[in-house]
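Undergrad: These notes open a run of structures that come right after.
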Structure I
Amino acid sequence: MLEGLPRRGGKAQLPGMRIQVFVSALVIIALGVTATRLLDGKESLGFLTGALTLGGGILICGLFSLKNYWHGLIGAGVMGLLGAARGLGNVPDMIQLLQGDRHRGAAPIMEMGVAVICLLLMIRVVGALLRERTRRMLEREE
């Protein structure tokens, strides 16, 4: 089941995880830059600051994963957890937007986009950790 994974230093690595970490970070940063054009004033600056902080943190975790795969991946998962948890606070604004209240413009949609990206990243990291634990358990049995 896990035989096809690339190995480096005797440890299995999941090829798509690093890519997802870097792409997630870049998309979050791009959403922050886009917010400066779509949103007005104070809200755009706040969104840009948050996106640079979260996306930059995930990007740093991706860079850590180049040297120590699991530490970087776990760090990205924690950053994903923080972003997803913060995104849950934006659900009421998204519901108001769906009901027709557009006083915040496109901000709730962009915030929900960041939350979904973070949630997907967190779920993939947890899945990778579970697969690695299973692989190690199977390796011990042999």
Structure II
Amino acid sequence: MGLIILPLLAAWFAAFVYSGFMLYAIFSGDKPLWYAAVTPGLGVALALVYLRIGLSGFKTRETVWAFEIPLYFLLNKVAIVVCVAAAACHFFGWGAATTPHFNAVCFVLGFAVSAGTLTGTLYADRFQQKQGIGTTY
């Protein structure tokens, strides 16, 4: 199973690193310091909301398949589309001339989804233990 999960983790980690480049674009611009501080805070808050919503679907379960929670986060189609769209819009600059907050929105979406996915994947075993959820192989 590591042959499936490890490349997916690497891809999401690459998306997380790319969101760091998006954050650099915000810091290197002429935005005020509070703007550059609020944007990562909003990204962290949205990542925690995504993580909480994703894990809430498993709270009532008594057993889950061994890799069900990590694969739920790694293969979430909506998360993949949001992250790819944010990265593509930032990379190609689509709509950058229409709004001054374009880089911030791309960062928040890309960071929230990639950080939430990585955290949900790596936190899955601990979540199962904390909730008393059994594992089926």
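Undergrad: Given a computed value of 52, 29, 19 for Cα extents along the principal axes in Å, which structure among I, II does it belong to?
TA: The value was obtained from structure II.
Undergrad: As an exercise: relative contact order in percent (Cα under 8 Å, 6 or more apart), calculated from one structure in I, II, equals 24. Which structure is it?
TA: Only one of I, II returns 24 for relative contact order in percent (Cα under 8 Å, 6 or more apart), namely I.
Undergrad: Let me ask something additional. Out of I, II, which structure matches 0.05 when FRET efficiency 1/(1 + (r/R0)^6) of positions 32 and 128 (r between Cβ atoms, R0 = 25 Å, to 0.05) is calculated?
TA: Value 0.05 for FRET efficiency 1/(1 + (r/R0)^6) of positions 32 and 128 (r between Cβ atoms, R0 = 25 Å, to 0.05) corresponds to II out of I, II.
Undergrad: Out of I, II, which has the highest value for distance in nm of label points 7 Å out along Cα→Cβ at positions 24 and 40?
TA: Sorting by distance in nm of label points 7 Å out along Cα→Cβ at positions 24 and 40 in descending order puts I first.
Every number here is computed from the coordinates shown, using simple stated rules; none is lab data. These numbers come from a predicted model, not from an experiment. Cβ atoms are built from the backbone, for glycine too; each structure is taken alone.
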